[in-house]
Every structure is written in C-alpha cells, then in structure tokens.
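No lab work stands behind these numbers, since they all come straight from the coordinates. Note that the structure is predicted; figures quoted are calculated from it, not measured. Cβ atoms are built from the backbone, for glycine too; each structure is taken alone.
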Structure I
Amino acid sequence: MSPPALEHHSDDHISVRGEPFRVYIDRDRLARRVEALGEQISQDYEGLRPILIGVLNGAYIFLADLMRAIRIDCEVDFMKLSSYGAEQISSGTVRSLKEIDADIEGRHVIIVEDIVDTGLSMQYILDALSHEQPASMQVATMLHKAAATKVDLELRYVGFEIDNLFVVGYGLDYGQVGRNLKDIFILDRE
C-alpha cells in the first residue's frame, strides 16, 4: 500500500506527495485579507449586483469566503479550465472544461481565481468572456505571482503578491491533493 498523499507533521509542516511543505500564509491572514477584499468590492459595486465567476477547481474556497464577505447583492457562476494537470508548473496550454451558464451581457463581472501566475489562463478567460459583452469585467485573485506573469493583465483585487513559489492549500492543489488545507503552504526548500 502506498503512503498517504497528504501527511500532517505539525501545525505548520506537512508532506504532500512526499514533498515537504511549511505554512506560508496562515488562515488568520487569509481571513483578514478576504474580509478587506469583500469590503472593497461592496463599496465599488454598491447598487450594481455583480456576478462572481469562480474558476474551478481552485477558486471555490476563496470564492465562498469572498461571497460571504461581500455585503451587497451578488450572484455566482463557475467555469473550469485546465493548465496544470498534476504538475508543479503550468503547462502553458489552456483548455476549457466547463463554460458559464449565466447570461452576462450587460452585467458587471468579477472573475474569481485562486492564483494568477503566467496569466495565460486569465487572458483566455478575459478574451472568452469579452465576447459575451459584459458591462464590465474585473479580476479578484487570492494570489498573484507577478514575476511569473507573461501577459499584461489588470488585476483589480489581489489578496497577496507572492514570489514565484509552488503553493498548496486553501483550494490550491498538488495533483488534486491539499485543496482542503486551511493555510497556504510552500515547499519547505523554497
């Protein structure tokens, strides 16, 4: 029998797929930042009823917390892309696995992503959704790896700018493992 893919060694050290990880952003910092982003969105979209479009699978935890932090009417929908597979680095090839169901023509759209690194997935989303003629489109991402970004993007709501590190937890995975972690972890050797 193979060892478990996720092992807890202490509150701040784990192993995922045999690799050592340590806490990088703890759950309290995450919660405070999500609350601040929710407040900013509530102010910016007062009276507009935005639709939040979560990018599956990684953004679902951030999206749920963000929606609860927004104090104005809002709606939700989801789309799903693939660019990682089971790897630690984005493949650079983006493909759509699920389209949104909502009609966003004339709507104020906030795309909610767990992480923007190369920016290729986000550019793909922005290009695809712009054809639906929304009134406006903004991006909310929990993490942004600015050093890894290859395209020019406007990211209106950013939880944390991080170095070009491999992260797991709070919706982010390593080959589908670790999404359920309450903190964000980085490889212990980084």
Structure II
Amino acid sequence: MINDIQKDAESRMKKSLESLQGDLTRIRTGRAHPSLLEHIQVEYYGAKTPIKQVANITVEDARTLVVTPWEKDMVQTIEKAIMESDLGLNPTSAGTVMRIPLPPLTEERRKEFVKLVRQEGEQGKVAIRNIRRDANGDFKDLLKEKEISEDEQRRAEEVIQKLTDKYVAEVDGLLAAKEQELMEV
C-alpha cells in the first residue's frame, strides 16, 4: 500500500516535470523551432484544432519558420491565428506557403522571457509539492485506519520528501538551462 502511494506520487511528479519541459519549449529563444507554434489553435470546420493538425511546420533557417497548410483556404485562418497569438509574430504568405520570420530578441524581451520561465518553474514546483501533500495525506489516512504504524508513516514521508527534493532540483536545473539559453545573444 505504501509502495503504491510512493509509485503514484513519483509518476505524477515525473508527469509534472515533463509538462514543465513542454511549457518551456514553447518559450522561444532566438532560434526557430516548430514547437513554437504547436499550442496555437486554428478554427477548422467549426472546431478549434491545433495548427500542426492542419498544416506542416518546418524550419527554413535559424530565424524562419515555414507553414504549409494542407488546404489552400486555410491560409488566412492560420495567418490570423498566428498574428493573434501571444508570440508577436507576423507571417507573410506567398500563395499557399507562409514564412514567419522570428525577430531578434531585445534585452528587455529576454528579461520578460526569463520572468515567464521562472513563473512556469514555480508552478511546476508547486505542482510537485501538492503531490507530496497528497501522498502525505494518504499516509495519515492509513495511520488513522490503523493500517500502518507511526514509524512506517514517518519512513514513507521521508521517502516522499526525498522524491520531492529530487524533482524540485530537476526543475531548478531546467530553469537554469532555459535562462542561460534565453540570455545567450
């Protein structure tokens, strides 16, 4: 029973870390990458659809993304969705192909991105701590029901704390790497 709770907590912490990694890839550095556009939703036959499901996104060079819609009539819709996104990008369309030049990052914009990265990291840490709280609550419930002893509860909580420390340290490592990547000129 204790092992099940610990395994569940660890898998949830791992998922939180993976989610944070995904969120950090969306925060752009100076290089073009298709994942920059992955979170953008496009109106497609009355339903919001991820852009990668209606178009092909490729990297032309270090500062240019190319979006090729699978249907010609989607060009304006995709262009509008990209311009309305929080990325500050201005696509230029030539027929059925859109080129999206990435403007160079200013020092001020880089600092804004670092703040955003820190906020994302703090949310990741809070999620991991919430998982610890849930697991410790489960241990207390088991103790109340007399299914485990106080010693077993204490040992289980120590294991969960070590897991929490491990994943919080991994979050700190991800943040440091992303901040360094953002401040690179």
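The table below lists the values:
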| item | result |
| --- | --- |
| Among I, II, structure where distance in nm of label points 7 Å out along Cα→Cβ at positions 52 and 172 as derived comes to 1.9 | I |
| Structure from which 0.30 was derived, FRET efficiency 1/(1 + (r/R0)^6) of positions 100 and 124 (r between Cβ atoms, R0 = 25 Å, to 0.05), options I, II | II |
| Which of I, II yields 45 [percent of Cα pairs over 22 Å apart, calculated] | I |
| helix-only ellipticity at 222 nm (-39500 (n - 2.57) for each DSSP H run of 4 or more, over all residues; to 500) from the coordinates reads -6500; which among I, II | I |
